[in-house]
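J.: The data blocks that follow each hold one structure.
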Structure P
Amino acid sequence: MRDPRYDILFEPVQIGPVTSRNRFYQTPQCNGMGRTYPTSMAVMRGVKAEGGWGVVFAEQCDFHYTSDNTRNVRLWDEQDIPILARMTDMVHEHGSLAGLMLAHNGYITPNIISRELPFSPSGGAAFGNFPTHTRAIDKADIKALHRWTRAAALNAVKAGFDIVNIYAAHDLALPFHFISRKHNTRGDEYGGSLENRVRLLRELIEVAKEAIGDRCAVGVRFSVDELIGPAGICADGEGREVVEMLAELPDIWDVNVSGWAQDSITSRFGEEGRQEAYVDFVKRVTTKPVVGVGRFTSPDTMVGQIRRGVLDMIGAARPSIADPFLPEKIRTGALEDIRECIGCNMCVTNNYLGAPIRCTQNPTMSEEWRRGWHPEYIAHKSTDDTVLIVGAGPAGLEAARAMGQRGYQVLLAEARTELGGRVTLESRLPGLSAWARVRDHRVQQIQKMTNVDVFLDSQMGQDEVAETECSLVAVATGSRWRRDGVGRHLRTPVATTADANVLTPDDIMAGVQVSGHIVIYDDDHFYMGSVVAEALVKQGCTVTILTPAAQFAGFSQMSLEIAHIQRRMAELGVQIVPLTTVTALGAGYVSAVGVFGTDARDIACDAVIMVAGQTPNDTLFRSLSAGQSTQRIVAIGDCQAPATIASAIFAGHKFARDLGLGDPDVVPFLREDVELSPNLSGWGAEPLRGAAE
């Protein structure tokens, strides 16, 4: 039964002409599926509605070809309605409201599909390193933008949406660019004063309300603070003034901070509810409902936001990915079953890669339709196997949990005296404590199962495995970091003297103490090099990082952490030397050279930490596979190939579903193929100029 303290979260909320059944609001959330994998996207949203989210938004939707974003849904005209209608049907099936956020990204989108020049308020260079400039939007363009917004709003209603929001947030939307003094240097009625700079946003909200306001709620998503001080929009300055100017115009305010790397900050750099200090003024200046985000995972924190008058609705993207059934679990009192978001942003990385998102906590994310995996339900066992899982890291824990849920008799053997493997070790590094939730959730679920037995301090060899007489054995013995420098850049070991002090992240996590000047060679390009550096600085060490890449921790660009990591390293006094590799290691020195063969030198140091490649701990798997046992042996997780924790969780879950019996000659998931158009009338319609007669 639900704790009465949480009843307030299940009160209905009136949003213009529509009503949400509760206060749970899944904010627009990019997912790497969108228009490319539309049924996967639609079913994923439907599962959110099934899980109790009162409002379920699609990701941002570009509504005109002058702002084409290839990863997300679009609504350029009526041709795009069927894809979106599939989503709204799935959401409505469970009694939730469906929301769409109309986005024109302005100078942010290079328009690589439409080949149109990007818009911006005043012209200038386009976003990032795209070799193009924008054209300044003129009065005719603004009138056209009104028409496009009206048409998109009407088409959104045809597609079945209940809420349409205008996007003006994250420094990613044209209306926001007009408000920003950084981008808007116009001298007409759309520039200069704040009232003029807000004019475009006001007009777009009014256009949408006039078109659909009696049938559909019209809201706005707005970033009240850019977190860059007086040079930008601030919650105690122009951010507040914008809300005051438009206070009663939209039907709902969806407020946050800018940019995306701040709004969706990882747990390493930002705590739960971090945005309250910036958005808490909004409810004091409007009577309309207010929704905000903050990686909310605790129902007590959610209730606090409501009772203290900060928010009317609890917004979430990442927590709804980690647990689509979070609202339902609170409603039914199953708090111990919530898969809490760990704020690692693995979801964001795959969206940046243009592929269906993945989640460290929730291995079924994006697989709801493709593989038929439901986040809460799993088929009862289909064989009479008894199962031994060797290794209680992320892959082993998830395999044991899911196989136990299926009803299999499971033995889980762990060589160490604690569960969690790399999750436990890494969660002790600076900033990663939230990652322990990956272990804790699975251990808690396993402890409730009478058919899963856990054995700690149990080193398993061939004889011990055979003695269990289990018919199915999953080896999840993890991996270890290499000491020899072999990784992505170096394919042969670095020459190393016998007296060189060479360590790996495994040594640091095991508690090995070092002092003095430490050189980290980072060829991993994600988070490990920086967290090891931070740990060493906290021990009093001076740290230099060498990396063969042009930018240290480059893959963390995908997780929105690159700027946070670089800033943290600068604050800690860590020296970063890019485009540099190592050629030799000896007592008290490392020999380094530029990746292009220049600037060879020796660097004095007291130890070298190699953060490069990893090696599977697959000795047991190989020995078992080479034996004559009648037991079926499967390697899972890092034991098969080292990867992310999310990959290990997925591997453990997949094993529990298919028992390692997947046919490699059969594609294991459904696909949606682009249909060939029957219309070839455009081909060759215009002859090439200069062609010979």
Structure Q
Amino acid sequence: MSRLPFTVEYEASGSKARAARFTTLHGEVQTPVFMPVGTQATVKFQTAESLKATGSSVLLANTYHLLLRPGAEVFKKFGGIHNFMKWDRPVLTDSGGFQIFSLPSERVMREDGARFTSYVDGTPHLLSPESSIAMQQAIGSDIMMVLDQCIPSTAAHAEAEVAMHLTHRWAVRSLKARGDNCPQAMFGIVQGACHPDLRKRSAEFLRDLPFDGLAIGGLAVGETHAERYTFTDLVTNHLPRDRPRYLMGVGTPIDILEAVNSGVDMFDCIIPTQFAQRGSAFTSRGRMHLARAVYKFSDEPLDARCDCHTCKTHSRGYIHHLIKTDETLGWHLLATHNIAFYHRLMREIRASIVRDDFAAFYQMKRIELVGIDVDHPSVHPVKTRERRPSKLGDYDIVTAPQGFSSIRQISSGEVMHSVSAPADEANRLYITQSHLATRLVSAPRELVIWDVGLGAASNAMAALACFEQTLASTVHSPDEAQAAPALAPVRLVSFECDLDPLRLAARNASHFPHLRHAAPNRLLTDGRWSHASSLFNWELHHGDFLAFLESSPAPDVIFYDPFSSKTDTALWTTEVFSRIHRHCGTKPAELYTYSAATSVRVALLSAGFYVVEGIGTGPKATTTLAFTTAAAVAAHPSKPALLSDAWLTRWRRSHSQFPAGLPEAEKPAFAARIEGHPQFQA
């Protein structure tokens, strides 16, 4: 029988997000839940009263630090941590595994445990599964964590496997050390670094043991954001539904949102208080840096949408003054607000799951949570520590004056999305023009989308975002689920010969918000990804597009986005477009591309496409739409106008009238084919 009665109350449509509750020795907890970190039996800059006022329901304390000071005897004297710190709500204690990991030069790892020297008085200690559990029993926490061996998430497979097996053996010993009569709950910890097979094996081993919940450890210790999202999503696929899931040490608001989407219930992190000490606040308008002079004269509250003590009482100008003078009151006020922000975010997430509109909430918050000083953007971008190189192979990252980043091919100098933000350009050119949201609801069968030129996945992720938003909008409550219109299943096929642009962007996801999702990294590792609803399936064809063309499913919609004809000449010829046209057969298909070049439109026309001038986007005054049949043009929601005789007149005068290299003797026949195209005969 579980020592932590747990009930899943609601599960979000089209997501693994869930709202649950569990009961501890010191009260009930609703999830998703964020646990402020009280390492030393105190949350920095907070009192028990201020924590309750912000909405804190569970605190985290650390076994390693409390073992060294004040020690087990003090907790036995006071009757446990609750009486010691005057906190009458639940407490979770970490085992100390991460802190041992943080002292690589001062500890020795063995089968019996970790031997280390105290930073308090220099005395030697052995932290074993048994001594860790004994200390947590003395502390009297509601939830204990097993001792694990934490290693860098980027560790090699062999090293990660050894550490995983040691963690498993220690988990069994921890359960035995707790015994049958101890009322405290205990969680196991899934390890395995960034290796899918190890993570799966670890989850499967631990779920068969009588733990009251399971945690995901060993993340936020070296991997990229995208890898973190991917491995969180992978692990939750192998965890039981009937026990809480805890992602340890994570993280920022956007990290938490992504993890909830992957089915995680519990979180902890020092970020709310750590950022407060640095003068940063999380707000409904993104993150704010209160040390900036722009806030010196501001009499506005920190966040007009927040009702915490800080926002109701003090101005931005006053907090700016406190931060500039290193007054601890400033840290207290910002920490109070940040913790309240985290708790409000968790309440909003839970409410959206209960309403069953989490998918729409998720899309909205993904944009809101990554903003920085939105109302007062700096002319000098905020410096961030970049651990990953901004160059990979023939590609690097360039940042536009407007603040967005793009991928550039160094050899050609060609920039993917050079004028508009990648997500904006993708939405305007491909998603809006193709009326994808409407198609998802009205399509009678599977919708096949070709994404030719995956690049940094801007277009593919725009399609996925459109799908998730549309899915959310079709179901407004659990009661309406049956009556909601069914969405057409989507098969997104991406073609790319060089994955370095996506790898580079994924490693630097702070520059590319659209990649803060589990899907792109899973695509890189597995070559495919499926949405939780099974209605959206994404596959990658890595290699020459022309080698995959005829073996791929005939498309309904084509996002044609390779490098330009100057850089990637082979993909812009009449021969290639003719092969696409033949492969579509009688199926009405539509092709969308950023190019408005006469040579490209001529190649499409000569291949048999009906060609339309598209909307302008980015550096282009116009773009191009092409249809395999006249009926497809007539059926398009926008009722687009075909290229007219006026275009034909300009073509006759163009230097790009004929394909490069076309023999002189063949030019009359080619011209006749263009002049005689059915779209010019009306």
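What follows is calculated from the coordinates using simple rules that are stated; it is not laboratory data. Not measured: the values here are computed from a predicted model. Cβ atoms are built from the backbone, for glycine too; each structure is taken alone.
J.: Among P, Q, considering only distance in nm of label points 7 Å out along Cα→Cβ at positions 419 and 459, which has the greatest calculated value?
T.: On the way: P: 2.3; Q: 1.8.
Greatest value across P, Q: structure P.
J.: Additional query: The value 3.2 for distance in nm of label points 7 Å out along Cα→Cβ at positions 147 and 315 was derived from one model only; which of P, Q is it? Spell out each step's value before the answer.
T.: Values: P: 3.2; Q: 5.5.
For distance in nm of label points 7 Å out along Cα→Cβ at positions 147 and 315, the value 3.2 is produced by structure P.
J.: Taking -8500 as the value of helix-only ellipticity at 222 nm (-39500 (n - 2.57) for each DSSP H run of 4 or more, over all residues; to 500) derived from one of the structures shown (P, Q), identify that structure. Working shown, then result.
T.: Numbers: P: -8500; Q: -10500.
This figure was derived from P.
J.: P, Q: which one has Cα extents along the principal axes in Å, for residues 355-442 alone, as calculated, at 44, 32, 23? The partial results should precede the final answer.
T.: On the way: P: 41, 34, 18; Q: 44, 32, 23.
That value comes from structure Q.
J.: Assign the value 20.1, 61, calculated as Rg and Dmax of the Cα atoms in Å, for residues 11-338 alone, to the correct structure from P, Q. Could you put the intermediate results ahead of the total?
T.: Numbers: P: 18.5, 58; Q: 20.1, 61.
Structure Q accounts for this read-out.
J.: Let me ask something additional. From which structure (P, Q) was distance in nm of label points 7 Å out along Cα→Cβ at positions 139 and 155 calculated, if the value obtained is 2.2? Could you put the intermediate results ahead of the total?
T.: Working: P: 2.8; Q: 2.2.
It must be structure Q, since only it matches.
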